[in-house]
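Colleague: In structure tokens below, several structures.
No value in this document is a laboratory result; all are computed from the given coordinates. Given the structure is predicted, the values throughout are model-derived calculations rather than measurements. Cβ atoms are built from the backbone, for glycine too; each structure is taken alone.
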Structure P
Amino acid sequence: MAITIHHAFLPHTDAEAALGFYRDALGFEVRKDVGYEGLRWITVGPPGQPGTSIVLHPPAVDPGISEDERRTILELIAKGTYTAITLATDDLDGLFERLEATGADVVQEPADQDYGVRDCAFRDPAGNLIRINQLA
């Protein structure tokens, strides 16, 4: 039996800014862009990997969520403490330079971690923490 990760979900607070980061800066393909009642769900993923995607979704739109809960979620997203994802690349320094040149929000420059990983970190336009590991 094989199990794979098919979709991961990250909230976005501005669909066009999210596209600018994930499509234009990271180079991901847009697989779906679905609108409903003025909201957008955008599915993106790395080229050549059709089975792995990130769904960028409007935050806190679940039925039954109170305004206080919605406000709290939006505050956590803006602080970068709501959710995170880790990506990997075979050229960490090159990708870091490309993202930095787009004006992406740098959290950590490439560094060798004590636990054996070389990585860097950014925040996407919504504030989600995006860590990027160097592939061995």
Structure Q
Amino acid sequence: MSPRWTPDPNIRSGRSVVYDLHVHLVFVTKYRRDVLNDAMLTHCEQIMRQVCADLGAELREFNGEDDHVHLLVHYPPKLPTSTLANRLKGVSAHYLRKEFTDRINRHIMHGHLGSPSYFAASCSGTPLEVIKDYIKEQKHPGP
């Protein structure tokens, strides 16, 4: 006997909750300076995937240009968006500064990589494919 409905992989459940929460995050470099290159973005994506996994979230889409990055994150309701954003920014900046010290210090004053602010948009009501396509269309810098 087949089920009456096909399960949606986006819908998750916890002990007392069923949820489908996505957020579109954008982080920019300090002063919107053109600092990020292909190697930095690749490393940044790896770091952010691990941070999301550690927080019980999933990085669904990632891309960026030389002065900003876009993320689409599927996250649980117990995780505040501000905590998610601050952890992603803080951990990734720490490891990028460590790995790419010369490039960051040469381009950014006092070794700061990112702007202290960020953009966050709820993705309810917007088809996720539209947001994924938008993120994929970012002009990723070449090697």
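Colleague: Taking FRET efficiency 1/(1 + (r/R0)^6) of positions 26 and 98 (r between Cβ atoms, R0 = 25 Å, to 0.05) from the coordinates of each of P, Q, which one would give 0.60?
Modeller: Structure Q accounts for this read-out.
Colleague: Here relative contact order in percent (Cα under 8 Å, 6 or more apart) was calculated and came to 36; which of the structures P, Q was it taken from?
Modeller: Structure of origin is Q.
Colleague: Comparing structures P, Q by Kirkwood radius over Cα pairs in Å, for residues 50-105 alone, which one has the largest value?
Modeller: Top value of Kirkwood radius over Cα pairs in Å, for residues 50-105 alone goes to structure P.
Colleague: Right, something else. Of the structures labelled P, Q, one was used to calculate semi-axes √(5λ) of the Cα gyration tensor in Å, giving 31, 16, 13. Name it.
Modeller: Only structure Q yields this read-out.
Colleague: For which of P, Q does helix-only ellipticity at 222 nm (-39500 (n - 2.57) for each DSSP H run of 4 or more, over all residues; to 500), calculated from the coordinates, equal -11500?
Modeller: Considering all the candidates, the number was obtained from Q.
Colleague: Here's something else I'd like to know. Out of P, Q, choose the structure whose coordinates give distance in nm of label points 7 Å out along Cα→Cβ at positions 18 and 34 equal to 5.0 when calculated.
Modeller: Q
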